[in-house]
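*Asks:* Quick heads-up: structures coming right below.
The numbers here are math on the coordinates, done by the rules we state, and not lab data. Since the structure is predicted, the reported quantities are computational estimates derived from the model, not experimental observations. Cβ atoms are built from the backbone, for glycine too; each structure is taken alone.
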Structure 1
Amino acid sequence: MKIAVIAKTRLPVAEPFRGGLEAFTHALCTEYIRQGHTITVYAHSGSDPKLHIKGFYGDEHRENRYYEIYEHDEYLSILNDIEKNEFDVVHNNSTHELPILWGVKASIPVITTLHTPPISKLKAAIKICSSAQNLHFVMPSKTFEATWRPYLNKDAKIIYNGVDLAKWPMIRNHPEYLFWFGRIVHAKGLDIVLDAAHEINMPLKFAGPLDDKEYFDEHITPRMSKNDTYLGHLNQLDIHANMSGAAVAISAVRWEEPFGLTNIEAMSSGVPIAGFNRGAFPELIDTNSGVVADQKNVKSLVKAIMHAIPLESNKVRLHAEKFSLTTMVKEYINYFKELI
């Protein structure tokens, strides 16, 4: 199958990944290629060339005060190029409204996987255009589908995100510290994780891009003790290596996260997870792989962590195998075949 993949273009789809969307897009496209499909990935020009990248901009203009104008031109260039080529389907993973508007007149199926909550321009475009014949939508969780349902004029397909299980083999063998990884921003709740680690008196290791320095300086640095270690912005191989000593991976997000890929990466490595009842988190675990905190506070999170520590790594890994990248891509391809 010949697939045009539209990525979110603001950041490179390359390691070390700045966020879950970049990691998802890279894994998705790698698996498309492995399964024998021909793809063109429209992305930031600094993305991994092994993915067959076609980029119109790199870092230029990204900090410009008129960036939104350049971004519109970028997506218009992408859509114009797609029209000049004979693709079977378009798989849109951007968070921009233009691929939705363009999809109304598209002659081939345009499947959009939604990765962000209903936001103004994208929400408006989908509300107005989603009844178009060739526009179709995929959601990564049932919870997330419910948030978008009021703005969709047709049913969405639910396909859970997956991870490369071979890239995240079970490694947990000497649990001795708590672990957190993700973008360091207020919404991800690292400050809550630190407070919980101190309540339990366990060391915490954490990693991720420092996307909000003010938050880090005001809420993270003052909280850190000698038992807390910031590992920096790591690639996936190094993140996985740190899973070997992780007792629990923690999710303390302050928003309704659509999926939460880091949870699956941790469970695939044999690390149980503990987190708040926010977004898709309760959908991702069972009683053998993680614990949902009763309430959204530190005391409740501490209790969840303590109940998660004894969970057996082999059972945690077994549950994670339900979220296989290979299975996910096969589901996408089968869905595309139905629409062609």
Structure 2
Amino acid sequence: MINFGMIGCGSAAEIRGGLGINLSKKANLKAVSDIDIDLMNSYADKHDIIDRFSSAYDLIQNPEIHAVYIAVPNVYHHPFTIAATKAGKHVLCEKPFGISVEENISMIESANNNNVLLSVSYYRRFYESVQFAKKLIEDGEIGDITMGGLHATHFLGEHHTPDLAPRRWLIEKDKAGAGVFQRAGSHRIDLLVYLMGIPEEVFAYTDKLGEGYDVDDASMGLLKYSSGVQTFIALHHTVRGSQTDWLEICGTGGRILLDPLDDCVVVVESTKTKKKSYKMNIPESSTLPIVDNFVDAIELGVKTICPPEDAIVTNKIIYGGYLSSIKRVPIKII
């Protein structure tokens, strides 16, 4: 049994990693930390957690903690990962994997130097629908991949712009690091990497159309692969009254559509089979599989489904996209 210490008791604790740890039969949520003492105590009381720390660094030094789950604003992912790995703790970090590629490199180096496991909570890789799509691609159901795309829209202001909104930090650049191309993009671009491989370069426009925040809410990108394959990325937090979230991969023999992505619906249309829609199981907890996989990697030596070497590719695309938007030129990924 792996004892986890969780840094951050906000929404990610309730619906993401914290829920996964609490549901896991392989992990125990031993301690929590948050600078908001009332929030921390409320969460700890609800889940009968005795060990509570107002300082994340004090939690990290607790000798009873084997692994740390980091679920705080993005700018703190790097310092807490460095502190935890130096203390000999394994780290499961929320996305995005730091707010720069340079941070990612030092996080990976620290984990390697201290012989601990580092992984990123890209839990959508575990969706039954995503695994199904991956197998279809590998089995040649749609032939050779020729293009891909993702499209995710909703309206940003309703949930984050009020001054007292619990997740307002997501639209504050000094805490989030960036906007929609990073926030909504991270999980979805990770799936493109997982299903299609590593692109050669990225070109993007990252802009802000709304008011009341200082991060991008309207971003479009294009990935180019060495094979000539192209992929588009459309991410807008500017759309009222409607929400979309789909990912499509096309090939010489058909296409696979994940739509809606989080409803685990897969549409397959190919020269081999008639168009068919599959409704896969929606997991009780999106992060339970990734927590169990992380523990198995610690105890049994299995490979994590999202090693940091994969997560850094996603960040090269994201932050390369922002740089591309400034310079108005494509940015090399590899």
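*Asks:* Identify the structure, out of 1, 2, from whose coordinates FRET efficiency 1/(1 + (r/R0)^6) of positions 49 and 209 (r between Cβ atoms, R0 = 25 Å, to 0.05) was calculated to give 0.70. Can you show the working numbers first?
*Replies:* On the way: 1: 0.70; 2: 0.05.
Among 1, 2, the structure yielding 0.70 for FRET efficiency 1/(1 + (r/R0)^6) of positions 49 and 209 (r between Cβ atoms, R0 = 25 Å, to 0.05) is 1.
*Asks:* Here relative contact order in percent (Cα under 8 Å, 6 or more apart) has been calculated and equals 20, so which of 1, 2 was it run on? List each step's numbers first, then the result.
*Replies:* Numbers: 1: 16; 2: 20.
For relative contact order in percent (Cα under 8 Å, 6 or more apart), the value 20 is produced by structure 2.
*Asks:* If you don't mind, there's one more thing I want to ask. Given 0.8 as the derived value for distance in nm of label points 7 Å out along Cα→Cβ at positions 273 and 289, which of the supplied structures 1, 2 does it correspond to? Show your work: numbers first, answer last.
*Replies:* On the way: 1: 0.8; 2: 1.8.
This figure was derived from 1.
*Asks:* When mean count of other Cβ atoms within 10 Å over residues 81-88 is compared over structures 1, 2, which one is greatest?
*Replies:* Working: 1: 13.5; 2: 20.9.
Across 1, 2, mean count of other Cβ atoms within 10 Å over residues 81-88 peaks for 2.
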